[in-house]
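Asker: Each in structure tokens, the structures are laid out below.
Each reported figure results from applying straightforward, stated rules to the coordinates on display, with no laboratory input. Keep in mind that what you see is a predicted model, and the values were worked out from it rather than measured. Cβ atoms are built from the backbone, for glycine too; each structure is taken alone.
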Structure P
Amino acid sequence: MTPPRPIQAVLFDLDGTLIDSAPDLGAAADKMRTDRGLPSLPLVHYRPMAGAGARGMLHLAFGITPEDASYNDLRDEFFANYEAALTVLTHPFEGVPELVQALLRHHRGWGVVTNKMERFTHPIVQGMPLFETAGAVVCGDTTPHPKPHPAPLLEAAQRMGVDPAHCVYVGDDERDIVAGHAAGMWTVAAHYGYLGLGTPASDWGAHAQIHSPLALLKILELD
């Protein structure tokens, strides 16, 4: 299925869509376990919930939720661990650099809309050449509302000077698709990402599904 309107820009979620940050996120949580004398858990344990940030990592590491009395202190410790090692193992998914180059060749703008906070996002994007051509980087605390609210997506479109109706939003979490619909954008579910442990990605209601980054080019008829 191809978009019904001419596409001027493609917006992407960050973690699990453009970059594989699960190794560093998982390591930040796992260090908390080993610091307490608990056994280390493998990356495969953490990977599905890497897109949920501290909430997901702490739930998998300790079985706690934001409602637990100890959550805020553990969250701050997780943030400190993660901030100290943001890009040790984090890297773009295979095919993402080629996808970005293809979009630029076809004169399509691109940008990032993530729920990751600016304090973590900006050092990552500033440290990776991949993001030098991004037209916008909007974070979870850039606007008053994070995804699934459409505000961050609309902010990115505004910064890029593009009508949201002529944007595609690509993400690996159900809230990405909800936000994309609410913003009036054409949505794509990235099945190669983290996906979470909830509703299957095929049931999120995305306009299209991809199983690799470069598959987006075929959908946009740019290959």
Structure Q
Amino acid sequence: MFVIIVGGGKTGSSVAELLLKEKHRAVVIEHRPDIIDRLRQELPPECVVEGDASLPSVLEEVGIAEANVVAAVTGEDEANLVVCTLARFEYNVPRIIARVNNPKNAWLFSPEMGVDVALNEADMMAHLVAEEMSLGDMMTLLKFRKGQYALVEEKVHPMALAAGKAIRDLMLPPQCVLAAIIRKGELIIPKGEVTLQPADEIIALVHSSEAATLASLLGPVH
């Protein structure tokens, strides 16, 4: 995979290092001389290009016609939008990711502006805090489909509604599937007749909108 990263700050350089470690091709475009100096110490020289990514000539120099992904992660929303628009509508890059610095500008980072995924750090943090507060002891292991679904894990509390009940008798949310039960170190397939016991570790795939409902079944009754 070939990824062009616009912006050589800590975010851009960290993404580049991760991609290179995973044996992908990555190029960072940066225009600030002091940042360029740092990047050339951290990354292979062929992965650092000095220039203004809002100029088509610079994008063409790094081979944007071959890019699978463009990630615009500068500290300026206007610059990120310009890069995304060029990448999508001038060069038809398949996947475009943008960093949103000011939450008030989040509405601009839309498919109409060429953005497939907008990373709004402030919004993500706010949602994460709210989610963790609503889920109690439930732990999110992985997220899928842009955060719509999550693989979660939680132990059955002794006072939970689910404790002592067979799986078939639980009022599980519609978009929730129990994937595994771990009981005293042993894996149990979650079939309908299996009765959940206190301290069972439940692993489930659930839609984000229904995670709190699942947590209320497995956690203590309030």
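Asker: Once distance in nm of label points 7 Å out along Cα→Cβ at positions 45 and 189 is calculated for all of P, Q, which comes out largest?
Answerer: Values: P: 2.8; Q: 5.9.
Sorting by distance in nm of label points 7 Å out along Cα→Cβ at positions 45 and 189 in descending order puts Q first.
Asker: Same structure, new question: To test your reading of the models, identify which of P, Q gives -11000 for helix-only ellipticity at 222 nm (-39500 (n - 2.57) for each DSSP H run of 4 or more, over all residues; to 500) when calculated.
Answerer: Checking each candidate, the match is P.
Asker: For which of P, Q does distance in nm of label points 7 Å out along Cα→Cβ at positions 53 and 213, calculated from the coordinates, equal 4.1? All intermediate terms of the calculation are to be shown ahead of the outcome.
Answerer: Working: P: 2.2; Q: 4.1.
Attributed to the structure labelled Q.
Asker: Something else: Of the structures labelled P, Q, one was used to calculate relative contact order in percent (Cα under 8 Å, 6 or more apart), giving 26. Name it.
Answerer: It traces back to P.
Asker: Give the label, chosen from P, Q, of the structure having the highest value of distance in nm of label points 7 Å out along Cα→Cβ at positions 117 and 141.
Answerer: If we compare distance in nm of label points 7 Å out along Cα→Cβ at positions 117 and 141 over P, Q, the biggest value is for Q.
Asker: Starting from the value 55, 31, 30: which structure in P, Q was Cα extents along the principal axes in Å calculated from?
Answerer: Computed on structure P.
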